[in-house]
Structure 1
C-alpha cells in the first residue's frame, strides 16, 4: 500500500508501489494467507509508520484515546493528526512527516508566538503555527510551500502563505482524514 512516506516522489511515476506492487525477492509474488491477528497488526504498524511513532508512544496515544469520550479509534486518529509535526506537514511546510519532524525538532516553528521544538506537541483549536522569521529563507520550506497545491490543505487548517503561518480553525472530523486507515482493527488489536 502506498503510504506517501517519500514525499513528492510518491506523486510521480517513480514511486516504487506503482512500478512493482509486490514484495522483493524470488517469492515476493506468492499468495500468503494472513490471519485476522496479522491483518490487525499490519494496520497498526501501517499507522505507526505513517505518523513515524514508536511503539511505546503509540500505545500511550491509544490509552489516552481510550480514556477520552467518544469512539476510541477516531479519538486515536484525532490525537495523531493534532501532533505539531503532522500539522506542519499538512500545512505544506514540509514534503513528508519525517522532514516536518526534523524541522520542528530544529526549532523553526512557533505556536502562538512561542518557539516549540517538540514534534509530539498537541495543537488545539485556534492555535497559530508560524515559521520563525530567521527560517523563512530555507529552500526546503519554500519549495514545499510551492508544491502544497498538489497535495492540498485539510479543511480544519487555514494557511497564510504570505505570512508563513497556519491556523487550526476547526476540530478534526473523521471525514478530514483521507489516509486509508481502518482504526477499528487497531482498537480490536489492543482490546485483546
Structure 2
C-alpha cells in the first residue's frame, strides 16, 4: 500500500480504531503491538485517549516481522487463550473471533485455512506453548509466521467451516493493495442483507 494500513480511513474511523472498537466489546483485554515510538508512522495517542484500557506494546526493533510481534503480544496476554489479528482486517467480526476461541479444546491454536493458506493473523493461540514456539523460531531466525503451525498443535478450520461463521469470509479480507481497500470500502457501504 505504501502507507500505514492501520491508519486508512474506514467509515468514521481508521481501520485500527474499528478493530479496537470491535474487539473491545467482545474481549476483556485488547493489546496493540506497534512499531517502536521513534519509528511510528502515526501517533497512537488518540487510541489511548479513546480506549484507556487498550494496552500498547512496542516492538523493540522496527520491522522485525509478525512472528516477533505476535510473540510480544502473547507475552502480555492475561488469559488462557488469545485471539490475534493483523491491523489490515477492516471487516473483522468479533463474533467470528469468539467462535474460533470456542473451538480450541485441547489444541494450542485454531487457524482458518482458506484456499490452502493458513491465516495465522486471524487465529487463536494458547500463550504459553505458542510463545515458546515463537521464541524458538526467533532464535532460529525463522521469520515466516506460518511456520509456527509445524511446531504446535493447530486445529485447522476449513473454508467450509469458516463460511458457516462468516458466509462471505469478510472477517478474513485484508487490505494489501489499493484494490483490496476499495473493495472493503464498497462492502462497508453495502446495505445489510435482508433476514
| Of structures 1, 2, which gives 27, 55, 18 when P(r) over Cα pairs in 10 Å bins from 0, in percent, for residues 30-77 alone is computed from the coordinates? | 2
| field | Structure from which 22, 58, 19, 0 was derived, P(r) over Cα pairs in 10 Å bins from 0, in percent, for residues 70-125 alone, options 1, 2 | value | 2
| request: Identify the structure, out of 1, 2, from whose coordinates Rg and Dmax of the Cα atoms in Å, for residues 94-165 alone was calculated to give 12.2, 38. | output: 2
| Among 1, 2, structure where helix-only ellipticity at 222 nm (-39500 (n - 2.57) for each DSSP H run of 4 or more, over all residues; to 500) as derived comes to -12500 | 1
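All of the numbers you see were taken from the coordinates with simple rules; none came from a lab. Predicted model, so just to flag it, every value in this text is computed and none were measured.
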